[in-house]
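Given below, in the form of structure tokens, are the structures.
Just so it is clear, none of the values below were taken in a lab; they were calculated from the coordinates. Since the structure is predicted, the reported quantities are computational estimates derived from the model, not experimental observations. Cβ atoms are built from the backbone, for glycine too; each structure is taken alone.
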Structure P
Amino acid sequence: MEVVTVTDRLRDGYDVVVVGGGAAGLNGALMLARARRSVVVVDAGQPRNAPAAGVHGLLAREGISPAELLERGRAEVRYYGGHVVTGEVAGAVRDGDEFVVTLAGGASVRARRLLVTTGVVDELPDVPGLRDRWGRDVVHCPYCHGWEIRDQAIGVLATGPMAVHQALLFRQLSDDVTLFSHTTPPAGEEAAQLAARGVRVIDGEVAALVIAEDRIAGVRLTDGTVVGREALVVAPRMTVRAAFLDGLGLRPAEHPAGVGEHIPSDATGRTDVPGVWVAGNATDLMAQVGASAAGGAAAGAQINADLIAEETRQAVAAHSGVNA
């Protein structure tokens, strides 16, 4: 495929505005552009997986850097006539049968449909040293990072309902897994599961990470005890980027798993607000890159079908009027 290099300029109106240019947004835009829809992706340039060295579990693109994956995706969207622009969406309101999308710089664009793929922000526990290691040797997903820390001394920081589940998943990858009870000590059946799988539990709150030669060397407790570890697993609270949707009355809801908030939708990505779809982590907090891309593709196809249904109704009405 030819690589097209262009400078996209925002037009006055599109069939679809896609808010967010990650895997979900770009794949949704790709489907729409290939269906000959006018589509623009507005991307703020803050991908969630930017700290990671590579994308994993993505067939035929295993290990590709997040930046290269997005660069390829943007080129593919543009190849089929879609636009990709850099900007932050500040608000969206309905105007008749369309939407008016306003950017932070003051520009605005009209759209017949919206696809929201803004992803989430990871809110990490307030432990000194943790944020700086995020995406390297502080991780959250065994399928995204587990192979890279296999057989290492792994710690799991318990801060919420997913901690024991994480510990059991990472136990598949290493014989040396320790759960730091921190603010969420396990009890009952969960404690029994950890003991049965040989996962050590250390009580007490974690004060900081110990870093040596740009690597995690251990975890320091508030009593001064240092437990040697090479990697740390955390479960961030995930918060969807959705403030710009307030003008449409579309607001995030708590996820049933208690791990953050998301925008509820049906299986196709359709939200409660007519004309607005959502895909990727903005609605599916657990989706990896491949699943996010698939969600974007499915939503793009559904949006195209919805537009066709509208256009057909209009055509039938016009045709009936001519023949009346």
Structure Q
Amino acid sequence: MDEILEFFMDFSGLWIFLAIVFLFVFLHFVPLRLWIAAKAANVPVGIFTLVGMRLRQVIPSRIVYPLIKANKAGLSVEVNQLEAHFLAGGNVDKVVDALIAAHRAQIPLPFERSAAIDLAGRDVLEAVQMSVNPKVIETPVVSAVAKNGIELRIKARVTVRANIDRLVGGAGEPTIIARVGEGIVTTVGSSVSHTDVLANPDDISKTVLGKGLDAGTAFEILSIDIADVDVGRNIGAELLTDQAEADKRIAQAKAEERRAMAVAKEQEMKAYTQEMEAKVVEAQAEVPHAMAEALKNGNLGVMDYYNLNNVKADTDMRDSISRSADDSPLTPPPIK
């Protein structure tokens, strides 16, 4: 009898152990607390639906709590929509918050568009908030030059509102900043003088707004305000100075080239002169030989030779006298 009781006691312990294990497995696959919370909130979520979420690797709390929140806000959102968005890698809680914010602000935003915006990588809740409360984008300092060559440094503030319809596929803030900067440069560059821009800075805003810079972007530009305008360098004068310096260097290079050519020509003429003088000396050296040959052959007499020497001596004397006259002063020295 004792053995029978001991057997049943061991068998009941095993049953208790199995019951505890079954309870843990059941509570893991069947989130009773979530099911009770959904029933209390009057949200139609079945127990088998929650079990199916577990089997599909979906966290039930990520679906049930947003569903309760949407139901309390008066939105018609189904469990399958939220579960499909979760399986696609989206943020269910943020999508539901965006739907509630859009519903409160009376902005038409269906669930499919909100889910598409979230899956596109944009913050759908921030986009809805920006539609209600526009955002101010401050551009960096834009450098522009007027026609008179004066540089202006301009900083602008762009007030934008999110365009829900163009959030998917629309350009972001960098495109807005780049287009506004381009519009500022174009407007200032078409101004005759920088004083015109300083006198009427609102002309920049009007011109830039008229270009439709928000086309193809995810925003709608509400206003462009010029925050600061500073006068920079005189770019025109600097360019003229640089051009004049470049022309000066070119002229100096050409002058140096002509000087080098003149020096080369001078050296060439000196060499030519020396060559001619050498030929004259060579010709003069032939005169004594020719005279000796004439005396030898009887073509030149002795008296002719002496007469020639007298003429030469007379010529040398005349040259000496003329040189002495050139070296003497024009006025005679004073008489003491």
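Upon calculation of helix-only ellipticity at 222 nm (-39500 (n - 2.57) for each DSSP H run of 4 or more, over all residues; to 500) from the atomic coordinates, which of the structures P, Q produces -8500?
Numbers: P: -8500; Q: -21500.
The structure behind it is P.
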Highest-scoring structure on FRET efficiency 1/(1 + (r/R0)^6) of positions 60 and 284 (r between Cβ atoms, R0 = 41 Å, to 0.05) (candidates P, Q) is P
Taking distance in nm of label points 7 Å out along Cα→Cβ at positions 212 and 292 for each of P, Q, the highest value is that of structure Q
Highest-scoring structure on relative contact order in percent (Cα under 8 Å, 6 or more apart) (candidates P, Q) is P
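Thinking of P, Q, which structure, once distance in nm of label points 7 Å out along Cα→Cβ at positions 148 and 260 is computed, gives back 4.5? Walk me through the intermediate numbers first.
Working: P: 1.7; Q: 4.5.
Of the options listed, only Q reproduces it.
Taking distance in nm of label points 7 Å out along Cα→Cβ at positions 36 and 252 as the criterion, which structure among P, Q has the greatest value?
Q
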